[in-house]
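Following are the structures in question.
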Structure 1
Amino acid sequence: MKTVNAAASFVLALICALTAALGIAAAVEAHPSLMSPGDRVTALAEIERAGRAATSRCRAITEGAERAICRARARASQRISNANLEAR
């Protein structure tokens, strides 16, 4: 009799845990974006274009350290723009 009670308790606990996990997953699910897919693609292309333009401006700098800083700032700006777009 104790084996049956233990098995039933285990099954009930498993069902409760799965139900809780599904509820948490549904609550954490990403909300739909207010931006249309076409607008998102356009914005990503603009960010990419601006990033390439900023990186290409760094090619004119001849000093190694300043050039590296310029490229790092250009990449950082592009990553920040991408993050801001994803946050919308």
Structure 2
Amino acid sequence: MLEQLKRLKSIDDLHVGFVGGSDLSKQIEQLGEENFGLFDWRFSENGLLGYFNGEKIHSQSFVDTLGGRTFSKTNQHLSCSHVHLKNS
């Protein structure tokens, strides 16, 4: 996989990136800090935090994205939900 990413990175005018749900520190842990240079675009927290060529280009909080009222309603609904698990 790393060799493929290195080959892709060497192609002119081709940008390589990733989007993940984890925060940036967890992504560094998972991908390895030494491999971060293979990605032009990096998006953490499902796109709420974005970097291009190592510079932060976008940052937004989850609460701000949803709005305080919607976040509170969603959080309240989820905290009252009952999850039914199927026995295997």
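Each value in this text was obtained by applying a stated rule to the coordinates, not by laboratory testing. As the structure is a prediction and not an experimental result, all values here were calculated from the model. Cβ atoms are built from the backbone, for glycine too; each structure is taken alone.
Using semi-axes √(5λ) of the Cα gyration tensor in Å as the calculated read-out, with 34, 19, 10 as its value, let me know the right label among 1, 2. Corresponding structure: 2.
Across the set 1, 2, relative contact order in percent (Cα under 8 Å, 6 or more apart) reaches its highest value in structure 1. Hey, FRET efficiency 1/(1 + (r/R0)^6) of positions 8 and 48 (r between Cβ atoms, R0 = 35 Å, to 0.05) derived from one of 1, 2 reads 0.85; which structure? The read-out was computed on structure 2.
Work out the source of 6.4 here, i.e. which of 1, 2 gives that when distance in nm of label points 7 Å out along Cα→Cβ at positions 16 and 56 is computed. It must be structure 1, since only it matches. With helix-only ellipticity at 222 nm (-39500 (n - 2.57) for each DSSP H run of 4 or more, over all residues; to 500) derived from the coordinates and found to be -29500, which of 1, 2 does the value describe? Source structure for this number: 1.
When FRET efficiency 1/(1 + (r/R0)^6) of positions 40 and 72 (r between Cβ atoms, R0 = 35 Å, to 0.05) is worked out for each of 1, 2, structure 1 gives the greatest result.
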